[in-house]
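All of the numbers you see were taken from the coordinates with simple rules; none came from a lab. Quantities reported herein were computed from a predicted structural model and do not represent experimental measurements. Cβ atoms are built from the backbone, for glycine too; each structure is taken alone.
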Structure P
Amino acid sequence: MFSASSVYEPRLEEIKRIITSNFRVRDLYYDAGVLTFDIEDTWIKERFKEAALMMRELGYLPTAKKTEQGVQIKVYPYSRPKKGSMRIPILMMTATIATVGADGYLRSSSPIYKLLQIQYGISEIIIQSLLFTIAIFSIVFIHEMGHKISAWIDKISASPPYFIPGLPGFIPTFGAVIFQRDPLVNRDDMFDIGVSGPVAGFMVGVLVTFLAFQTAVWIPAEQYLTVISSAVEEGAVFYSPPLIFHLIRMLYGNPDSVPFFMSVGFAAWLGMVVTALNLLPIWQLDGGRIFRSFLSRRQHIIASYIALGILAITGYFFMALLIILLMHRAPDIAPLDEVSPLSRGRKLAMIGVIAMLILSYVPLTRVA
């Protein structure tokens, strides 16, 4: 027996109909004022998602957890956030294009390219600046659109991307963020939304890397060492390339020559850095959702601290420190359905995620 609550009464019969048409209900009652269903079903993934989407339209959200007696579904009132104005995202995107463009011009007009003894005037500087701007913006934009499209497929409302302008001459952009407006229904959704951005960004990053090789100046190894030495004397800094660079280099053959990258080479390098860092199993990053989709809360915390150690050891000390300061404030955001496991196909896809991380990870070690 139960007494109706004013919170549920307007839609109570509809809620009951949705639950009873999808699950075998053993008991129905209020637990601390929350409408609760004990059900006999053990496999609920597809039916729960259907029920959750239907109830969301009514202004409610269900959660599913395992108990000693079986599976328990609780129903809570829910108000979907209103869509915000496009003005701020557009302004931030415009500012980001400006900082990326300015950074591209500074890098493309560097006196280092004069050491290559090639024709390099204002027209070449403009072309390289445009290629750099398009490359950087494409990597960030496609990364975020990967998240956006995945959210749309899973019927989860999400904001437009908010681009974060950077500092020309240092980091042209600090990426972008998309705010999820609806809770994730299950672990499959969590994995999909987490992995979609890095996969999309990585694919564009590979294309940009090929563009970097195509626009590079190929010079003899002896001349390359001389140019690097002269560039370092003028204040240039060169960092280790990711493994994907070495693999693509093998496709070009020509072992007696070395590619000296123009500014688009930095765009490719930075794209790989962003991809790799986002794949780490830390909640504030995309990898946090990917790994949390099949790890327990405790296992995920352990994985996060291991990742932080890797960051510190490989040169990202200040980033690791910043994440540690923020990590304790980040709640564990579990999906509505805490009963259903991650699908087998997505578990196998983790092999691809690890491979992508290995191919794109860049230790911040100077090579010159």
Structure Q
Amino acid sequence: MAIPPAPPPPTLPLSGAPTQGEAATPIAFVAAIVAAYAHRDIDPSAALAKAQIEPQLLGQPQARITAMQMEWISGLAMQELDDEGLGWFSRRLPWGSYGMLVRASLTAPTLRVALQRWCRHHGLLTDDIALALHEHNGLASLQLTEARSLGALQEFCVVSVLRNALGVACWLTDSRIPLQGTELRFTAPPHQASYQVLFDGPTRFDAPAHRLLFDARYLALPVRRDEAALQHMLQRALLLTVRPYRRDRLLVEKVRQTLAQHPEHCRNADDLAHWLNLSARTLHRQLKEEGASLQQLKDAVRRDVAVAQLQRSHRPVKQIATLAGFNNEKSFIRAFKGWTGQTPEAFRVGAQTQAPSFGADIAKTPPA
């Protein structure tokens, strides 16, 4: 299979001033980028000007810039230095390196597998650091270990790599993944107050290891993105690092799994909410916050069960209607046509002409 070419360099936003928004990103990170320019004997002045960062700010440790300014200066530096690592590692990471990592994780069934691939493949880019995913007592940790001293670039590298991995994880699952804690081996910097913005949850300095801690249940979330979404995302991939993802999808997946695996607890919203240890009002409100509704999820699970049965079994349509949770065959046929544009029988005939594995992972209901 041919490897798709690396996407073109990012197109920086043309509307809105870089200085718009809250200035919360430490100027120390810009100073690290400027150091990378100096190491390559390249003048950073043009990039600083385009990002509207005054050079005199570099000498003011308490200075801050906006997320948009950080996106601009990082993107410009990656292009001009042809290094997505921005000088962190002993060899450059040419443009497209991190896009390649995302593509390698894109076909993973769950976030757990995607992050395991991310950690493994990151080691192919550089052996200066190593990433590893661990789980213990319901807590997941994404750990970064330094194989050599990163020197003055340690903080910028560790923070960027961890935030990038977290941003990709959120993007792959279309879900905000709140942190339960961030642990960093280095001593608290003068701008440690900025870490309240860089990472949610408490941050601990002088820790034994660099790592992000989060609820391990997020590792079971399915990967929701495809190649088309990847190409769109790569146009402004730095947004994953500089801005927090807002929508949480954990409850959506819990409801989806319950509807599929425990239909006896899903007769109505009150029964389902009780099973999930929530009130019905909280259930509806949190699903709305996650961009879904109970009816949408019920329809999605019913559709998945029906499609799997039509593709993998010879059960009559009436029986499949019952398995999918419909009271009668007529209402099932009407709903199925709304989902697929076909009657169940027509869909089954078409499915039988395709590869046997088509849609085999849509649902786990056994064949007849």
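As an exercise: relative contact order in percent (Cα under 8 Å, 6 or more apart), calculated from one structure in P, Q, equals 13. Which structure is it? The value was obtained from structure Q.
To test your reading of the models, identify which of P, Q gives 0.10 for FRET efficiency 1/(1 + (r/R0)^6) of positions 26 and 90 (r between Cβ atoms, R0 = 35 Å, to 0.05) when calculated. Label of the source structure: P. Using helix-only ellipticity at 222 nm (-39500 (n - 2.57) for each DSSP H run of 4 or more, over all residues; to 500) as the calculated read-out, with -14000 as its value, let me know the right label among P, Q. Matching structure: Q. Check the numbers for distance in nm of label points 7 Å out along Cα→Cβ at positions 50 and 74 across P, Q and tell me which is largest. Answer by largest value of distance in nm of label points 7 Å out along Cα→Cβ at positions 50 and 74: P. Structures P, Q were compared on distance in nm of label points 7 Å out along Cα→Cβ at positions 146 and 298, and the highest value belongs to Q.
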